[in-house]
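Heads up, there are several structures right after this.
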Structure 1
Amino acid sequence: MDNKKGDILWRIYLVYFLTVSFGLVILLKVLYVQFGEGEKWRDKARTSTMRYASIDAVRGDILADDGRLLATSVPIYEIRMDLNRSVVSDEVFFSKIDSLAFRLSRLFRDRSQAQYKNALMQARRNQERYYLVKRNVTYNQLTELRDFPIFRLGRFRGGLIVEERNRRETPFKSLAARTIGYEREGVYVGLEGAYRQYLEGVQGKRLMQRISGGNWMPVNDENEIRSQNGKDIITTLSINMQDITESALKKQLEKFSAEHGTAVVMEVETGKVKAISNLTRTESGIYEETFNFAVGESAEPGSTFKLASIISLLEDGVVTPEDYVNTGDGSIRFADRIMRDAREGGFGTITMTEAFALSSNVAVSKKVNEAYENNPHKFINNLKAMGLDKPLGLEIRGEGKPYIPDPESSSWSGVSLPWMSIGYEVSLTPLQILTFYNAIANNGRVMKPMFVEEVRQTGRILKRFSPQVLNHSIASGKTLQAVRHMLEQAVENGTASGIHSDVYSIAGKTGTAQVASLGRYRSEQGVVYRASFAGYFPADNPAYSMIVMVHNPRGWIFTGSQVAAPVFREIADKIYATQVDVQDHVLEAPTLASLPRISGGRFSQLRDIYSIFECSLIPEHKNLDWADAKMAGNDTIWAHEKEMIENLVPDVTGMSLGDALYLLENAGLSVRFTGRGVVTRQSIRPGVRVVKGREILIQLS
C-alpha cells in the first residue's frame, strides 16, 4: 500500500516540477522578448503597420503656342469615412445618418437614400476606419459635400477623409492627341513622355497606417514631405491650324472610307510643327488618333521621292530642266520588269521639268538608270548627302527608321535603281519627307522638326529651345532654284493643277504608291494605294510646308492629286486667309482704311457691321456664335469660330469693350480697362485657367 502511495506521489511531484519548469521557461522567454529583444520587435511592428507612401506631384501643363491648354492635371477626390465610435459618436451618427444618406444620394445620383444608409450602417457595425464613400469626386462636389450632416464636423468628429488625386485632361479632346500623348500603366507616349523630366515634378511622402481589412489610412504628420509641382511646356502647335488640319483630313478620310491618314503643317524657317493630325478608322467606323503615323510609319513614299532623284541628276550635271527625254509609249523594260506611266500611251518627248510636273515614271527612271547604272553607289551617296538615310532624332519616341538600299546587299537587283528613283524599295516617314520638302522651301537648310518652344514654371521661362539646323545645304543654289520652279509647275500645269490658286502660289508634288504586303503589291483584296502630297506655300515666299498622306482610299479614286492634294489646298486656304503674315500681297490702302477695326465678337453683330461696308462675311460653319474676322480678299472676310472654353480666360483682342466685358466678367474676372475703341491687349494670356475674382486689365485703342 505504502509502495503504491509513494509511486503516486512521485508522479505528482514530477508533473508539478515539469509544470513549474515550463512556466518558468515561458516567463523567462517573455522577459527576454520584452527587455532583450523589445526594441527589435517594436520596430518590426511599426514597419508592418506604418509606412511612408508617395504623394504624386501635380503634373505640368502642356500648352499651345498661344498659351491655351492642350493637357492639364485636374484634381479629383476620393471620399472615405472613419466610422469608429471614438471618432463619430453614436449620438451624432444615428441622429444624422438619414440626412447624410439623402444628401449623398441627391449629389451623386448613383444610389438611393436607402442604399447609402444601409451601406453606412453596415460599415458602422464593422467599425470601419477607412470606408470608401465615392471615387472621382469633382472639386465642386467636394465643396458641397463638406457641408453635409456629420461631414461638416470635419476629420476628427465627423470622420471625413478626403484624398486628392490628379487626372489628366485634354480640353480639346482629340486634337493632336497622339502627339500630345498620355500615360498608361507607366508607359508614356508623345510629348508627355518626351518631356517627362520637366512635366513630372518631384514626389512627396506621407505617413500611412495599416488598419483593419488591410487598408492603409493617411496619418496627419508634421514630417510629411510636400510634393513639388511639374513644369509647363509651351508647344509649337497652333490650336487654330490644328483644328483646320484635323477637320480637313477627317472629312477626306470619311469621303473615301480610307484606312488612316496624316497631315502635318510646319513653319518653313524654323521647323516648328504647327499642326499634326493622325486619324485611323476604328471598328465602329469613326476616326480617332490611335497611332502617330507621321512620326512612326516608315513606308515607300512613291512619287514624292522623285524630287530627290531630280536633285541628284541636276547636281551631277547629268540633265538640265530644259533637256528632253523620250518616254515612248509610256513603258520601259528594266531587267524582267516593265515600268509604266500613269497616262496610257505615254507623254511622248517632254522636258525634264514637264516630266517632273507630270510625274512620268518612265522619264525619271530612264534618266537615273542611264546616269548611275554602272555606278549605283554614286546615286546612293547623293541621297545620303541629302540626309535621307538618317532619322531626324525626334524627342518623341517611336520614330520610324528611313531605309536606303545598299548596292552590295543581297536584295539589290537589276530593277532596284530605276524603282528607287520613283519611290519604291526605299522607306521614309511622312515627317521625314516633309522635312526634306521644307528644306527646298528654306533655301536648302534642313530644320529638325520642333514641337516645344519653352519650359515654364508659374509663368517664368526656365528653358527656351532654339530651332536646330540638321544640314546647312542639301544642294547648290542653282539646283534649288530649278527644283522650286519644277514644284511650282507641278501645281500650275502638272498632276496637282487641280489645287492651283489665283490668290496665292503653291509648290508641291503628288505621290501615289502601291502598298506592298508580304512582298506583293497585289493581294486577294486587290491593290492598296497610299496617296500623298508634299509641298509649301506661298511658293514665292514660303511660310509653311505641309504633307498629306491618305492610306487605302476605297473606290476608283485613289491618286495623290485626287485624294491628298485637295486636303492640302483646303488647309492652305484657311491658313492663308487667317494668317496675315503669310499673305503675299497687301490690299489697297483705301479698302483697308474703309473697313471697321472690330475683328472679333458675336457673329450676328459682325455680319451687320460688315454688311454696311458691302463686304462678304463667310462663316466657318452655320452655327457660329463668337467669331474672329480675317481678310481673305478685297471684299471678302473669313469668320472662323473663336474658342470659348469654360474656366479658361477668353481671347478678347479685336473686340469692342461691351463684348469683352461680357465675356470676362461672366468668366468670373474683375475687369479694368484703359483707352477706348477696340481691345488691343489683355494682361492675362488667353487659355490660362480662370481664378475667380482675379483682376484683368484690358487696353483699348
Structure 2
Amino acid sequence: MIKSVFIAGTEPFSGKSVVSLGLVNMLAGKTRNIAYFKPIIREQAEGQQDEHITMILKTFELSIDYEDTYAFSWQEAINKTEAESQGDMIDTIIRRFKKIEDRYDFTIIEGTDYRGEGLAFEFDINALIAKNLGSPVIVVISGENKTTTQLVNAVLTAVHNFEVREIQVLAIIANKIAADQVADVKELLARQFPGNTIVAVIPADKNLQSPTMKEIYEKISGKLLFGADLLDNQVDHFVTGAMQVPNFLNYLKENVLIVTPGDRGDIIIAALQANLSTRYPKVAGIVLTAGYEPEEPISRLIEGLQTVVPVIAVQSGTFQTSNEVGAIRSRITFDNGKKIQLAIDTFNKYVDTRALAERIVTFTTSGITPRMFQYQLAMRAKASRKHIVLPEGDDDRILKAAARLINQEMVYLTILGNPDTIAASIKRLGINLDLSTINIVDPVHSVYYEDYVNTLYELRKTKNVTKEMARDLMTDVSYFGTMMVYKGDADGMVSGALHTTQHTIRPALQFIKTKPGISLVSSVFFMCLPDRVSVFGDCAVNPDPTASQLADIAISSAESSQRFGIEPRIALLSYSSGNSGEGEDVEKVREARRIVKERRPDLKVEGPIQYDAAVDPAVGKSKMPGSEVAGQASVLIFPDLNTGNNTYKAVQRETGALAIGPILQGLNKPVNDLSRGCTLDDIFNTVIVTAIQCQQ
C-alpha cells in the first residue's frame, strides 16, 4: 500500500510548489491525517522557519509540528557528505520519516530546491532519499527557456535516471510550458509514456510566476512611501521612466512597475493618473531611484488621491535597480492567498487528479473532515457546472467571490448591476476576472425585462398585483434574479450580502414556492468543526415552529445531510434528555420525534435530547444508554430560531468552525440567503452548495 509520494524537481524554480499545494489539497479531500516532510531545507536565519514549509502547514492546517517536517539544512547535508557520513544522514532521514509514517495516513515528501552545489549532485541526493524511503516520485520539469525537443529530452533523462535506480515514477509534470508548445509537448510525452505513468502539461502562467510589490519591496530593501495596502499588487512587467511623458505612456502594460528617478514628478503624476484612467492599464507600483523622494507638492497631491499604488524609494541608481527588479523570482508564501488558490486551481485543471488519486490513495478513512467535505463539494460542483445568478453586483465581496468561482470553473455566473460600474469595480479591486467569462445584466435594460414583468403579473394578479406594480418589482434585483431561476434562465440564486433574509426569499416564496409534499421552507448550516461536519437546522428562517413543522425541518435537514454525503443521525434538541423533563417546550420536541418516526421510519432520530448528550459519546452513553443517535448526532435540530441562531454563532465564534449557510431547503428551485456580514469564503461556499442543489 502506497503511503507516501516524493515530489522531485530537476532544476531551480521548476514549480514544485504548485504540485505540493495541489497534491495536499487533493489528498485533504480523501483523508483526514496528512503529513508533509522535506528532508533537506534551505539555510534559515536563526529563529526563522522555512517559508515553504510554513505555507503548507498553515494553508492546510496540518497537525504535524514544524520541527518534524525536516531532517537537515542544506549545509548540514553537505557537511555529512564531505565527512563521508552520507549513510548516517540517510539513516536519520529514514528514522524521521518512519516516525511520521506511523502517525499519519499519508505523507507528501518534497525534494530539494536546487540552490546548492550542482544539478547532478542534488538529483543524486533526491533519488537516494526517495529510494530509501520507498516512495514513488512525481517528476516536475520546467519548460522555461527550453525548446520542445530540449524539454522532452530532459523528461526522458530524468525518468531514465530514476528508473535505473529502481525508483517508480508515478507521474511526470511538465510545468511552465509556453502556450505555443503545449500541444506538441502533450503529444510527444503521450507517445513516450503510453502506459501507467500519468503525464500532465501545465502552461506558463504569469499570475503564478510574477512577483508582488511586497516581494519586490522586501528584495530591494527600499523605503515604502505610499500604498502599503496594495503591496499584494502583481507585477507582470516593468518599465524605466526616463523619457518624456507622452512617450512614456505608450510603454505602459497591465500590472506594470515603473522604475524612475525620484525627482521625475512628471512621470510620477502621469503614472498615478494612468492608473486611475479607464483608458490605460493598471499600474502595479512605482520605484523611485537615486535616493530622491517626491517634493512636498507632489507628496501632498499623492496623499489626496483615493487610490495610491505602492511607491518605494531606493538609494541605488535606475540601471542597478532595474537589474535587481528583473532578477526577482516570485515565491508562493502563506500571506499570498490569491497565489495559493491559483496554484491549487492550476493543479486541478491540468493534472488528472482522479487518475492520480486512484494510483496513490489506496486506503479509506471513516467519517468526514471539514477539508474532505469542502473538497468533495468542489468536485461535485465541477462535475456538472450550473448557472447561478448573483443579484448584488454592487458588493465588492460578491465580485471577488465571482472571480474565484469562475477561475476555478465551479459555475457559470450572471451578476446583476450596471455593467460599467461593475467593470470599474473589478479594475479598482485588481480582480483577476475576464469580463467575457461572466454575464452582467442590468435588469431594467435587459432583454428579459418585459417578459419577466408579464410573467410576474400573471402569477400574482390574483394577489392584487397590477402591471405597474409588477414593472416596479422587476427593477428590484431580488425579484429579477428569482424570476431568472423561475423561468430557467438561471439554475439557482444566491443573495443577501446587501439585503435582509426576508427581502431575499420573499420572491421565492411568492412564485417559486415549495416542493410537493413540503409545507415549510427551512434552513440548515453545515458546521465544519475541527474533526467533523454537522448539520444545524433551523437557524435562520422559522422563529417558533410547531411540532409538525419541527418534524418537517428534521426530515428536510436529514435529506440535505444525505445529499451532501453526511449520514443523518437526527437529534431533536431540548433542555432535557429522554424522559427526564416535562413542559410545553419538551412535549413539542417529543411530539416532533413521534411524527418523524411515523413519516420516516428509516431515519435515526432521538429527542428530546440535550446538546452535550447529542454530540459527546461519554455523555450520550450516560444519559441515553443504548441510543443509536446519542453521542454521535450529525443533524442537530433546534426547537426555535432564538436557540438555533445564537447556538450556531456561538459555536462558530468559539471554535473557529466554518459555517456554510444558511442553505434553504424545501423550495422547488434553489435560492439561498447570505448574511450581511458574510465573508468571501461564505459567498464562495454558498454558491457551490447552491450549484449542487441545482444538480438534484
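Here, each number is a calculation from the coordinates, and none is a lab measurement. Bear in mind the structure is a predicted one, so any value in this text is a computation, not a measurement. Cβ atoms are built from the backbone, for glycine too; each structure is taken alone.
Of structures 1, 2, which gives 4.7 when distance in nm of label points 7 Å out along Cα→Cβ at positions 560 and 680 is computed from the coordinates? Checking each candidate, the match is 1.
Could you figure out which one of 1, 2 the value 1.2 for distance in nm of label points 7 Å out along Cα→Cβ at positions 312 and 384 was computed from? Derived from 1, not from the others. With percent of Cα pairs over 24 Å apart, for residues 168-391 alone computed over the structures 1, 2, the top value is the one for 1, the highest of the group.
Largest in FRET efficiency 1/(1 + (r/R0)^6) of positions 80 and 336 (r between Cβ atoms, R0 = 30 Å, to 0.05) among the labelled structures 1, 2 is structure 2.
The maximum of Kirkwood radius over Cα pairs in Å over structures 1, 2, that is, the highest value, falls on 1. For which of the structures 1, 2 does the calculation of helix-only ellipticity at 222 nm (-39500 (n - 2.57) for each DSSP H run of 4 or more, over all residues; to 500) return -13500? It traces back to 2. Compute distance in nm of label points 7 Å out along Cα→Cβ at positions 288 and 512 for each of 1, 2 and report the one that scores greatest. Greatest value across 1, 2: structure 2.
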